[in-house]
Structure formats: structure tokens, C-alpha cells
Structure P
Amino acid sequence: MEKIFLNKKILLTRSLKESQEFEKSLLRANFSGEVVISPLLEIDHMEPKLILEKYDVLIATSIHALRKYRTSLKDHSFTVFSVGKRINDFLSTLGVKKSFNSENVSDLLLSLEKFLQRKKYKTIYLRGKNISRDITKHLRKLGHEIEEKIVYKQRMTKAHGEIQKILNDRNLVGIAMFSEKSVEFLVENCSSIPIDKIFFCFSKKIEKKVKYLINERIKCITTSRPIINNMAEMIVAKFPK
């Protein structure tokens, strides 16, 4: 890994591919430290019985929910509602034309509420096993019919020795956390977590999980909006030089 500035380090614990992509976001934002990648989780894709072609509207808040359905997305004229630049770029590459992309889940729900009022659509939400916000429950409360399928899950990697050594490194300044599940996996993988590290959190829920499971005195810096570029810029702005 390239050492960029004074050997001050930040730890990325997402899956390898996601961590590598976030590292690029940090470098584009002129990050002045060293990136250390040690995945705590990997993605396992599931294969539920699913005929996507019978639906009119498809909802996805993670690119992992769509990776196994490239062919269906190419060949069928869904209206797709999604969150984040990664999914938007993925759908554009596939040539999906009827696509509405939002920066965050709150904006996504506002778009869906307006769209689903027009008529009765057959709607499906493809999601992971663990979610931070229950989109299905929210839409059903408003009277919309929606099905959901769990199409992937997060699996903890066996990284006990490696991750503990990284955490004990005095040059490690910060840890970037993107999900509550990652916090749980970190605690399960480590016998002790130094409280002098800064936890950069992707949401307030993650911050609360860090303080609850690790130590309430830990310094957390949380992005105001759960957007990848915002997270990268926040880290760059706060990372010690």
C-alpha cells in the first residue's frame, strides 16, 4: 500500500472490492494518509426462486442486490428505483432507461411514494439480510403492495489476529465504518479495541452502535448525509496532518 503522508493510517473494513473503491474516493479527495484494508465482511449472494419479469417496479438500495440479475435488467423494461452512484452507474452500463436514482433512502422513499400513487404496480424490493431502514414496512403502511426478496447476506471473515495487530498500531488514527454489522464484526474479531482511535461513521445509527458496543467515550465523526463522496470528504477534512 502506498504511504502518502507521515504514515498516519486509516482502516477500511468493508469487503475487499468496496474498500478498494472507497480508497479511490479518498485519493480523489486528496487524502493525506495511508489506507489499510482489512475486510471484516464479505458478500454471499443467495439464489431465491424469483421471476423478475412479472414485476413492473424494482427497488434496490445496494448494488449487491442487483449483480446476479444483469440479464433480467437488460432484457426487461422495469422501472428501477435505487440509491447511490454505484448502482446508477451499474444500471447505465446495462442500458436501463427507466431508472430513478436518489442520493439516500429518505429521498428514495419520497420518489416512490409519488410514483406508486399513480396506479397499482407490481413492485419488488431486492435487499440484503440486514437493513438499516425497512422500506417495505414503510410503503405498506401507506397502502402500497410490495414484495421483497433477500438476495444476499454479509458474512464475517476470520480476521482476528490481523485486525487486532492493525488496531494496536500507534500510527492508526481512524477507522471508517459503513454499517452496524461491521461494528458487530469488529467487536467479535477483537479482544480489545483502543479508544484513542477516531471512528468515522456513515450514519448516526452506526455511531450509536460504536458507542454502545465499544465505549461511549470513543470519538466518532459522522457524515451529515449517508453519501460515499460526503464520507470521503469528511474523512479528508478531519484526518490529522
Structure Q
Amino acid sequence: MDILKQLIDEGHKYGMNAKLDFFDHEAWVSESLQKDFLVWGRKVLHYLEKNHPNSSDTKEVGDRLIKDCQECHIETYKLIISILESLDDVDSSVEENNDDDNILNSILNRFGLFIRQLNRRYDNRKGIEIIDEYDVQDVLHALLVTYFDDVRAEDPVPINAGGSSRLDFIIIDTNTAIEVKMTRKGLGDKVLGEQLLVDIGRYSKRTDIKQLVFFVYDPNRFIQNPNGLKRDIEDKSNDNFVINVVISN
């Protein structure tokens, strides 16, 4: 169990059996637990100062603990627990998104290996032939729906400069769009890079896309400098629109 969850689990006991005021309202942490409560509060503050030093929540917890060093108000407990639980919700969401990103990256990076394995068939039976981007899309779609619940294909992209295009896939739960490219003669580093920059301009207009993944299938290795292409395109990312490039052979 991580530290944040430990602090939450430990903290819940301080909200139980609270001392009541004259109006029978919960007012203070139980007297028998007040010493432990202050120790717990200091552990919480240390955690927040280490992991969220610039947060207003960290300052508020520190200020409340200073004022509460004698009476241990139940409101202080409620404040601290609410902050910890909100951080736990955020951490869980980030962890889930990271898991989804890892799955997607694994699918894309191993795509070439997957195709080669499909073509190693018993008794030299016919395998699957990848001729163009449509073939790549079909196979990739089958792989994506194996892991993600809501994968939408051919999603509309806003019209730009009199032309329209369609986005290959969007994974709804993670707001991740996937644009598929397959290299060929004449579609190497320079031309492909220019196409991706145009695509970025179109896709960035969509408010429902937080991450754009360019999947480039390059079985014949037409791309001469994959690391340079990846770096140049991914440098166009910002805090609200993350761009990733995955090149698979």
C-alpha cells in the first residue's frame, strides 16, 4: 500500500467517536486520540510538503495544524481527509491512464512483430498481406478493440483550408486519437514530416482530444532518421495537447 493510502486509512479513525459541543455537534477529535491525531497531521503535512510543495492545500493544512495544536477540531480532520482523498482520486486516474498508455504503446511498438508472426503459418499457409494504410488500419483496429472498450474508427476532423479529412481512430476513455501512416517510396522523412505537421494543425482544433498518436508502419525502412522525425514532431506538444510518434518496422 502506498503512503497516501496509508495516511487515508489511518486518518479515518480520528473522525470516529468525536467529542460533541453544547449543541451535540461533532466538534473535536476524541480526547484519547488527540495526541495520535497531531502526529498523523504532521505526517500528512510532511507528505504534502514533499509531493505538493506549491499547493495551496499544503499551506492550508499547515496553518490549520498550527492553530489546532491544542484542541484538534474535527473540521481540521475533515479538511485533511478531503484533501488526501481528492489526491488519491487524481493519482488513481493518472495510474489508470498510464496503464492505458502502456498498453497502447506496447500494441504499436510490437505491431511489426505481430505481422511477422501472423505470416509464420503452418505448412506455408497464406498469411496476411499489408499493402497500404487501409490494411494497417484493419489489423490495428482488431488489436485495439481487444484491449479498449470504446474505439471509434473514421472519426470526423474539422475542415481546414477547404479540405476535409477523417481521423483513423479515437479511444474515447483516454481522449487519445490515433493517425495511421504507412511509408512507401516517396514517403520518407521529409514528406511524412510535412504531412504530420499539417495533421497536427487540424487535430489540435478538437477539444475532445488530449493526446494525438501518430503510428507509422515502416516495414521497408524508408525512414532514414526515425529518432529525428519523432523528436521534431513530439516537440509540438503542449500541456493540453500531447503528441507521440511511434514508428514500427
Structure R
Amino acid sequence: MISCACLELGAAAGATRVLRAHARAPQRWTIGAAAPPWLTVHHQLLGDGCFPGDITTTRYLARRGSRTVVSAVAATPLRPGRPSLLATDVRVETGAILVLQAGALLPHAAAMHRSLLRANVAGGGAFAHIQAIAPGRSAHEPGRYARLDLRTRITSGETLLLREEATLDPGDWPPGGPVVVAITVVGAWAPAAIAWWEPHLHPGRPIGAWPLRENRGLMVRAIFQALGEANAFVHDLVTQFRQTPGPDICCS
């Protein structure tokens, strides 16, 4: 199955609004709570995950002044068979903030999957992408997926900030089948520059952080032993990001 969706966001009178929304089944948009200037939009993948050969593409355009959290409704099981593809394309304009909280990927035994994220964040804009990966958590099959290909490319104008290409075989996953939360934060925004993860550190929760090129953002990886614990961390993180003052809309 091939499915495409697009979401365009703008701002007026100090509030964020949806300018355009389109989705082809099994994707669907639902407008959530508004707390100006922030708006929450829910992204739903109907059915029961990605099946062999599925191609799912999603495009976002966050225009000047908008403040949006896009939250997945549920996790995404990855079914065994031919490779499936989830491709996300993002554009964030100056003075806009877009936070994408993707659904956790749950690769089942023999699953082959590729996730692609391509984002361009203008100077003075801000973007955060949060993705949890939990192999076998819904089918109790940790470490038995076939292959995961994770590709990320983030630019600001013509400047390449991050290019990450990871191909993960079952033997590459940490022992014990933990949940990994991958966070990338970009732009003229405090969460892209300060150690917000430090309060979450403790001996049983390893967290690593690496700056993006030209110190224009951060890449953070955190490991959890349970999906519920990871989901609680992500919820608290998104709440914290929403409460952080955004970039100056006059930045260029």
C-alpha cells in the first residue's frame, strides 16, 4: 500500500492553525488541544502497523510564527516480509517551531524496514524529532527482526547539519532488548543548546549527547528497559519543550 499525507501550519493573532491538511488512508490527522501559541495535531496510522511493501510518506511545512506538536496516536508495529518504508519530509521557516513525536517502532521477527527523515530548518526556526525503537516489544520477539535502516538528513539552508545512516542487524541491538529513544533538536532554541537531559540521568538510564555541525543542535540517545518508562520520558520532554521560549521571530 502507498499512502501520502501533508500538513501545513501557520500563525495568526498569536495562535497556530492548520492551513492545509491532506491524508490518504491509512494516515489521518486529528486536531488536538490548542494552548496559544501552541497547537497539538495527532497523526494516526490506521490499521495495525506497517505491512510488507508499505510505503508511507508524510510532509510538513511549518510557517513563520507557528508552534506545533505533532504527536503519534500509537506505536507502529513493523510486520515481517518485504521491506516497508516510512519517509518524512520537513520544512521549518524562520520563527516557527515544529516538534514531531513519532510513534515507537516495534519491529517484529523477520521484519525489514527503512525510515527516512529529511528536514530543512531555516535560520531562526526550531525543530525537534523524537523516535523510540523497541524491537519485538508487542510480540515478545526481541532481537529477531531482520534489518532496520535509519536515515536522517538535516540542513539549514545549504548547510548540512546532520547526515546519519544506520543499518541495524539484530546483533547490533544492546543486550536485553532495551528501548532506545532517539532525539534530534535543531535551531535557535534553548533545547538545542542546553543540557536538558541531565535531570533524567541515573545509573540505570544511559544517555549520550552529541552536538550537530556548527553547534546548531543536538543529537541525544537514551536507553530504557521498558517502553512505558520511555513513553513517560518522552511525554515529560515534550511538555518541557512546549514551556521553553521559542526563537525570536525576527531572527534571520
Computing Rg and Dmax of the Cα atoms in Å, for residues 64-175 alone for each of P, Q, R, the value 18.2, 59 comes from structure P
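Given that helix-only ellipticity at 222 nm (-39500 (n - 2.57) for each DSSP H run of 4 or more, over all residues; to 500), derived from a single structure, equals -2000, which label among P, Q, R identifies that structure? Don't jump to the answer; show the numbers that get you there.
Details: P: -10500; Q: -16000; R: -2000.
Structure R accounts for this read-out.
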Mean projected area of the Cα convex hull in nm², calculated, reads 13.5; among P, Q, R the input was structure P
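So distance in nm of label points 7 Å out along Cα→Cβ at positions 16 and 128, computed for just one structure, reads 1.8; which one of P, Q, R is that?
Values: P: 1.8; Q: 5.4; R: 1.1.
Attributed to the structure labelled P.
Bear in mind these aren't lab numbers, they're just calculated from the coordinates by the rules spelled out. Every value quoted in this text rests on a predicted model; they were computed, and no experiment measured them. Cβ atoms are built from the backbone, for glycine too; each structure is taken alone.
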